[in-house]
Structure 1
């Protein structure tokens, strides 16, 4: 297996890992925060927040890096436009996190439980989710293209 193929397969796996991790974060965790008492919320939120970095943020950053590498070393048959789209989708998802989610999360750390802030966090989650769904779909299509050409 060549290096471009290994990087492609690793990025493919990362995209689906990220999709699952962000779905758990956005569609499970955020919604259950409403059930936590105000007194318990700060300690819970800090604990969860520390775990998000290695299990969600770092894989997204790593996928961005491997996607950039794929633009230079892409397997045969994989269109450049697909990789550019997935790169833009990853940057878009990161932008949503930086512009909306991280400030809300920091506010929850400083001020504690707030139903309006949690509602705002949930309301912008669909944008990030849409980008990750599109990324996974594009990588699934690219893997199909690659597998058909590898026969």
Structure 2
């Protein structure tokens, strides 16, 4: 069994911290997110600090791999967790009760349209977020690591 990074610092935004707490307490059964979108816990290593930081994100299974979206609600900048995994693509992922290492990469230009539609199907607000920003919102593919 793979070993989790340690220590892990949880996102301090109050509503995200509550999501993380509920997720850990229920092995991912709670919290329920808008539109019933599935959630996962994503832990990235800080590109500057080297510290492991955890957040709760919408996550979809896709043919044995996982998808997350770096939307930040349509903000003009990328979320910090995305900047971290862009530099350090080895990520600790918890989906339900199972935790494991994954390797992260952005969807290619060829892959992105279908994956974006899948994610918008799970969480329609993503389409509105893209309209709010000039930056292309990345879809990140997480593939289980060999170890």
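Any read-out appearing in this document is the output of simple, stated calculations on the displayed coordinates, not a laboratory observation. In this text the structure is predicted, and so the values were computed from the model without any measurement. Cβ atoms are built from the backbone, for glycine too; each structure is taken alone.
Out of 1, 2, which structure matches 3.1 when distance in nm of label points 7 Å out along Cα→Cβ at positions 96 and 128 is calculated? Spell out each step's value before the answer.
Details: 1: 0.8; 2: 3.1.
The structure behind it is 2.
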- Task: Work out distance in nm of label points 7 Å out along Cα→Cβ at positions 40 and 88 for each of structures 1, 2, then name the structure with the largest result.
- Result: 1
- Given -8000 for helix-only ellipticity at 222 nm (-39500 (n - 2.57) for each DSSP H run of 4 or more, over all residues; to 500), calculated: source structure among 1, 2: 2
- Which entry (1, 2) yields the derived value 0.93 for Rg/Rh (Cα atoms, Kirkwood Rh): 2
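Compute relative contact order in percent (Cα under 8 Å, 6 or more apart) for each of 1, 2 and report the one that scores greatest. List each step's numbers first, then the result.
Working: 1: 38; 2: 26.
That would be structure 1.
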